[in-house]
1. On relative contact order in percent (Cα under 8 Å, 6 or more apart), which of the structures labelled I, II is highest?
2. If Rg and Dmax of the Cα atoms in Å is calculated from each of I, II, which structure is the one that comes out at 37.3, 119?
3. With helix-only ellipticity at 222 nm (-39500 (n - 2.57) for each DSSP H run of 4 or more, over all residues; to 500) derived from the coordinates and found to be -17500, which of I, II does the value describe?
4. To which of I, II does the computed value 0.25 (FRET efficiency 1/(1 + (r/R0)^6) of positions 18 and 42 (r between Cβ atoms, R0 = 30 Å, to 0.05)) belong?
5. When distance in nm of label points 7 Å out along Cα→Cβ at positions 10 and 82 is calculated for each of the structures I, II, which structure yields the highest value?
6. Quick check for you: by FRET efficiency 1/(1 + (r/R0)^6) of positions 34 and 66 (r between Cβ atoms, R0 = 30 Å, to 0.05), which of I, II is greatest?
Structure I
Amino acid sequence: MAVESIKVSLVDPRYVSEENLAPVYRVDFWNDNRDSSEHRLEHAACVDDVLAWAEANSNGRQAVIWVEYSHEGGTGMCRLHGTEPTGEEKPLPPSSFL
């Protein structure tokens, strides 16, 4: 997605009814064979710490970073960084962070 196509709008910060000050993150590492290794990270002070952990533990693999959230049906994830290479037509993208 190009930066030009991102929709931006001003918001009233009071629209949020709840904050999670201790989110749980997940880091999935993908190798060139499209094998993955998933890791759940708790007690990270911020997403910068998660990015640093992922960089320190990537061992040449591509990282995809998620944050977990709860909903009525259980637990969901919101992707924060990277792309899962789940199809042969989707190559691993280069990362400017890792």
Structure II
Amino acid sequence: MNYDLIIPFAILLILVIYLIYTRNNFEKNITNLYEKKFEEWKKHSTIEDNKTSQKELVGFVFKKDYKITIEFLDENVESQLNRGKFEITKYKG
């Protein structure tokens, strides 16, 4: 009588050990696959650095009596000034 339930419990124990083992292998395979894909992605992805714009000297501003004159060093800035695309700030120096 004692040996009646040993065979089903042994089969159940073997089945549980097999399922734990296969799941563990499956998880290792999946993590390795995703790590390889991540390394490939790092190789092929382009990382764009945030480029900060630098100040550039493009002209001089002079005041003579009550008249303000602007002398350009770069001709491309003239169209922006004619359109009013400029900002007035105080010098912090």
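Since every read-out is calculated from the coordinates, none of them should be taken as a lab result. What you see is a predicted model; the values in this text were computed from it and never measured. Cβ atoms are built from the backbone, for glycine too; each structure is taken alone.
1. I
2. Working: I: 15.4, 46; II: 37.3, 119.
Checking each candidate, the match is II.
3. Numbers: I: -3500; II: -17500.
Here the read-out was taken from II.
4. It traces back to II.
5. On the way: I: 3.8; II: 9.8.
Across I, II, distance in nm of label points 7 Å out along Cα→Cβ at positions 10 and 82 peaks for II.
6. Numbers: I: 0.95; II: 0.00.
Once FRET efficiency 1/(1 + (r/R0)^6) of positions 34 and 66 (r between Cβ atoms, R0 = 30 Å, to 0.05) is tallied for I, II, the winner is I.
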